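Next up: some structures, all given as structure tokens.
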Structure 1
Amino acid sequence: MDSSLQKLIEAVRIVKKPLDCLSGIPGAVKAAKADTYYPEKPGKPFLQRLGDNAAWLLKYQEANRFYTLYGLDLKGADPSGYINYRTFAQQRNDRNKTYAVGSQACILRDKLLFYEFMHCNDIPVPAVFALIEAGKAYDLRHEQLELSALASLTDYFVKERDGECASFVKHIGAYDDLAALLPSLNSKYIVQQAIRQCSEMNALNPGAINTLRIVTVSGREGPAVLSSVLRVGSKRTGSVDNWAAGGLSIGVESDGRLKPWGYYKPGLGTKADRHPDTGIVFSEFTVPQYSEAAALCVRAHKLLDGIHSIGWDVALTADGPCLIEGNDNWEITLMQACDRPLKKDWEEAL
């Protein structure tokens, strides 16, 4: 390598950290000022919170946006058990070969491919029965359908094929709903059968399918469960349960029992010990079919041996657990907040 180019690269490395720190200052200050998730516990004074966030920024060159979500604003809280987002995301993407030619991640990122791959391997998934592109309907062989073929169908979902975090999920009750939606559809979509959750999950929240997020990591002995949370919707979130939409996430013990607190995403609330609509106390609720759901995720991960870690979304039906989707770009924040600090476990999994 030319010596001048090498010197330039080294100069960029030296300068990059201070620049990252400078750009992260507003976020660090905001994190220090954020509302606590634990007003019932003794907290640190503001200057100490500010110092904590400055130290995190200097160490990792990024603000800790989840400072209060992790409870690090409490007296005696230790941040060493939590992995920072930038380091985790880079390690996750590298090990999952996200950007490599021939990466299996494409199976997880395309909802049609996911359905076809899992269905042909006898993994229970919600049926996809049509496609929509540029306002036209097609069957799964990409033969065009007359829209009238959908006229008699009720209770299904239209989802963007590559959508994330429920970026586009529309419930269709009857054909009139679809006809009103069609003019706005300018991408590629799947038409997916609605599923019926089991009675226990329906009692917890009947307005949406409440799903497990189960993270599996592939190790020397094959895939194993790293962490699990239950995501619960409410009247506020409508027909979805997503954390990003204002849903609650609750940690799940290895035997399926829920942990005491459900957490909202920062900016959308703090925490609750019971469902805001049904009043069910989380610590008194056990997730049905949890062991079966965990086993199903491990079984599905074995089919994708080129991916190191996957975040699975699992619905619980009267017929057993059903995989909604898998995510190679899953977020560790949710798991660390609701389940436990995961830095040590994640590093061992690498």
Structure 2
Amino acid sequence: MTTIGWTLKTVAAKLGVSTATISNAFNRPDQLSASLRDKILAACAELGYQGPNKAAQSLRRGSSGIVAVILSDSLEYMVSDPVASQFLRGVGQALEQQQLNLLLFSGSSASLEPIADFVDGFICYGAPRNPALSVQLSQTRKRVLTVDFNLPGKASLNIDNFGAAMAISRQVICADSQVAVLGLRLIDSDTVTPIGVTPLLDNDSSIAHRRLDGYQAAMQQLGLSLDPMRVWHLPESNQAMAAIAAKAALTAIPRPTVLLCMSDLIALTAMREALQLGLRIPDDLQVVGFDGIDEGTRYHPTLSSVWQFSDEKGRQAVAAFLRADSQSDVRRELGAEEASVTTPESVMLPFEIRWGESTAARPN
């Protein structure tokens, strides 16, 4: 039998009971005898009625039990990225423990409108590819936690990308090093290319720009400067683009002796290209990554990298998101004037440098 047209009210009329009885059968079984509940559920199943509208219920309660994770890019790209997958695994574990549900949403989408009314809030993992979403997140009254970037007035969770990049690179760079960088989304281009004289994207919250700043600071301590023709822009962190950039960087004259990579996936691809060119790692070329993925520990040579422990980062993101809810309640109780001077929580997570065989550096 078709389900079209059946509502709580029409089903109650059809079965000759009250709407409260139907609602109790689905949502409060303790309010009915077992035999009556079984009878009502069987009759509803025969009609094809699945129960009271969940969206309407969530609107009445003010909570749906659903948390949206806004990804920085398309779903296809993000779920294939090992770092994003680790982060989402941590988020999923933490939400399940709290009996909450996860909804994934693409950062390339046109608007938050399709989901805004049906979620309790947003965990935004990286600045969305569509900047209009950042504007909407800034304006929403629902809970928002940003991860790896900041929005004014919203809670945030990050690692010190500048400090991490500086800490690892200054251990492998020396006065006579030839340095090249394989970076991410540094300029407005859809092709793999050196940044050259192209203006950097105007994005104060970009983790890629903070990592580049860290590399440059480490070099400046040694009196070195970073040639912009040796800084490669990759639109995405994937093997195909990383291979193009690595081949070009490693065949440049003079050839790099240090390759600073803004993700482990890029670094591992670059090492494969270097080995195919007959280069010895780390004797001819030192390579460092960033993120800390398991594949880096299984590859030979093993990869030196900044570990940011993305599983735990996901779990901490959920904890910070839930704390943001209670902070929002406090701000609502304070009123608009007092709430304007409260500061949302900003969490800075630790990182760890783990040394592998891809560098000669072995600090104690």
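Side notes on the structure shown:
- Which entry (1, 2) yields the derived value 6.6 for distance in nm of label points 7 Å out along Cα→Cβ at positions 28 and 276: 2
- Computed over structures 1, 2, distance in nm of label points 7 Å out along Cα→Cβ at positions 52 and 132 reaches its largest value in 1.
- If helix-only ellipticity at 222 nm (-39500 (n - 2.57) for each DSSP H run of 4 or more, over all residues; to 500) is computed and equals -10000, the structure in 1, 2: 1
- Of the structures 1, 2, the one that 22.1, 71 was derived from, the read-out being Rg and Dmax of the Cα atoms in Å: 1
- In terms of distance in nm of label points 7 Å out along Cα→Cβ at positions 164 and 188, the structure with the greatest value among 1, 2 is 2.
All of the numbers you see were taken from the coordinates with simple rules; none came from a lab. Owing to the predicted nature of the structure, the values given are computational and were not obtained by experimental measurement. Cβ atoms are built from the backbone, for glycine too; each structure is taken alone.
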